[in-house]
1. So if we calculate FRET efficiency 1/(1 + (r/R0)^6) of positions 175 and 247 (r between Cβ atoms, R0 = 25 Å, to 0.05) for every structure here (1, 2), which label has the highest result?
2. When distance in nm of label points 7 Å out along Cα→Cβ at positions 15 and 183 is calculated, the result is 3.9; to which of the structures 1, 2 does this value belong?
3. Here distance in nm of label points 7 Å out along Cα→Cβ at positions 191 and 215 has been calculated and equals 1.3, so which of 1, 2 was it run on?
4. If you work out mean count of other Cβ atoms within 10 Å over residues 87-94 for 1, 2, which one comes out largest?
5. Upon calculation of Rg and Dmax of the Cα atoms in Å from the atomic coordinates, which of the structures 1, 2 produces 19.0, 67?
6. Looking at structures 1, 2, which one was distance in nm of label points 7 Å out along Cα→Cβ at positions 135 and 263 calculated from, given that it came out as 3.9?
7. For which of 1, 2 does mean count of other Cβ atoms within 10 Å over residues 79-86, calculated from the coordinates, equal 16.8?
8. Assuming -5500 is helix-only ellipticity at 222 nm (-39500 (n - 2.57) for each DSSP H run of 4 or more, over all residues; to 500) as calculated from a single structure, say which of 1, 2 it is.
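Any read-out appearing in this document is the output of simple, stated calculations on the displayed coordinates, not a laboratory observation. Quick caveat: nothing in here was measured; it's all calculated off a predicted structure. Cβ atoms are built from the backbone, for glycine too; each structure is taken alone.
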Structure 1
Amino acid sequence: MRLRPGRPDLTRYADLVDVPAAAPQAPLSVSWLGVSTVLVTDGETSLLTDGFFSRPGLVKVGLGRLRPDVARIDEALARAGIDRLDAVLPVHTHYDHAMDSATVALRTGAVLVGGTSAAHIARGHGLPSSRIVTAEAGTPHVLGSFEVTLVAGEHCPPDRYPGTITAPVLRDAKASAYKCGEAWSTLVHHLPSGRRLLVQGSAGCVPGALAGHAAEVAYLGIGQLGLMDADYTERYWDETVGRVGARSVVLVHWDDFFSPLTAPLRGLPYAGDDLDVSIARLQRLAARDAVSLHLPTLWERADPWKGLVD
């Protein structure tokens, strides 16, 4: 944490909030639902990364015990038009990603797909073993009309709760119980249309891990990226966007997740991140590589492939 007061003015970036809305006939849509929660659906099969909707306040996170807020979860699912999911995919197991994952799976009939740490959370939260899929890095999983591959990644430093989870995490637990666990680069291939998506939930990666993979669109997590140096940002961009050949990048994990989704959207305070620095650097890299850079509209069903593919 830094001592700099205030937070970014999101109105400065209004021109970046321009991901095309999905037309009714679009083969695929993507909706951003805060932090790294991303809904991908073709109307038949629906996948959701993370599913974090409880968003407890800072004091609760720092001093209290956390429990999935079912009312907030149900409200968010209804707002997003979600009544059924095929899979929930935590990008790693910090509380702001995985705390609600099993509850969302229980309420939507989904399986939960993740590493051993995610499986321990799911068991502790009451998800049946038959609906827990422990993934191996690099192994594709066919989920309805999608093929999903989880590629080993890393969390952006500093990782305040490093390590793996080795025992079930109960519904009532401190934030520190949600250790990072396995961090994933989530690759989604829509088999009917051929469209490919990378969801990079955390601003960290393993050099070379995404070699040989492709995606036209990347939803790129930038939490804490504004606190890193320019060289780190360039390496991160090159090892994610550059490696998969993405032509369109949508920035996620920059919103203040201590604030509920019913409140006006705002960026993380400068004490914990610097969105202004992140966007300035990423705009230069996007211009260098002829990649379009965007901010998403909360809840909107978007078609980030529009103009990129036939």
Structure 2
Amino acid sequence: MSSSVPDRPRSSGSPYFLSNVDGPKFPVLVSVPHSGREYPSELLDNLNVSASHLLRLEDRYSDRLAASAIGSGFPSIIARKPRAWVDLNRSPSEIDPDMVAGMDRAQTPQMSRKVRGGLGILPRRLHGAGDLWREKWQHRHVMDRIEQDHEPYHLMVEQLLDQIKSAFGCALLLDLHSMPSVSDESRRPIGFVVGDRFGRSCDSRYAELVAEHLRFHGHHVQTNHPYAGGYILERHGNPGRNIHAFQLEVDRSLYLDQSMREPIPAAGSVAKLIRDCCVMLAEQLSGRHHLEAAE
């Protein structure tokens, strides 16, 4: 694949890839919503900017970070189409009226900060690039993306979490993302951010377990700052039902080259680190650690 132009679509059909979902062996589901690289032609044909700008919207190759966990048998769901097509981590109500033909702001009077900034369920603009699209999208086209790509992804996540909970009595969603390099107040680079919507989407012990494991391996980790999690956690995390969900953000410089476009060998090590987190979470959720301690 060219490093400057997004992929054209390779196939039609399901909006996601699934792995290890038939009779799951572990109570942890890995979701990768922003790594999709199958760009529909109508999206590229309406571009107002260079296609390379769309790569900035991707959690570039974050699906590679799930590879080790998938190889170890953890169930996963990975989006096929890109965030530029539809953002799976935004609510269907987060439509920017400025990019939809015949729609005005009076129809969406309480727009979120993300939507106002051009990053709604369909991204409209990027800082430094400007408006992404030559022409506004038709409202029916926007609804089709939501009905054919956004909602099916979430319905499958719900189905898989319910399936896992039926098998194990509990379930946990690890929602995997990547982030541009950011620093804390002391200008120390942050390697990972664990977000659980400040405890609303996940029992804090699971988020802390992951944070401590990553710190043990030398990484600077923050919880809920600057990313606490979005629509995916809001929709699927329900600790009261013993269905937990947290977001894991990974600094792209840990696994991509200096151009932030292609993986480097260290991506394999990061993927193994994430797999080890999944193993620990599965042990906690299944109670195996209690059995080992008793023995």
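1. Working: 1: 0.10; 2: 1.00.
Looking at the calculated values, the largest one is 2.
2. Working: 1: 3.2; 2: 3.9.
Clearly, the read-out refers to 2.
3. Only one of 1, 2 returns 1.3 for distance in nm of label points 7 Å out along Cα→Cβ at positions 191 and 215, namely 2.
4. On the way: 1: 28.6; 2: 20.2.
Checked 1, 2; max of mean count of other Cβ atoms within 10 Å over residues 87-94 sits with 1.
5. Numbers: 1: 17.7, 51; 2: 19.0, 67.
Of the structures listed, the value fits 2.
6. 2
7. Structure 1 accounts for this read-out.
8. Computed on structure 1.
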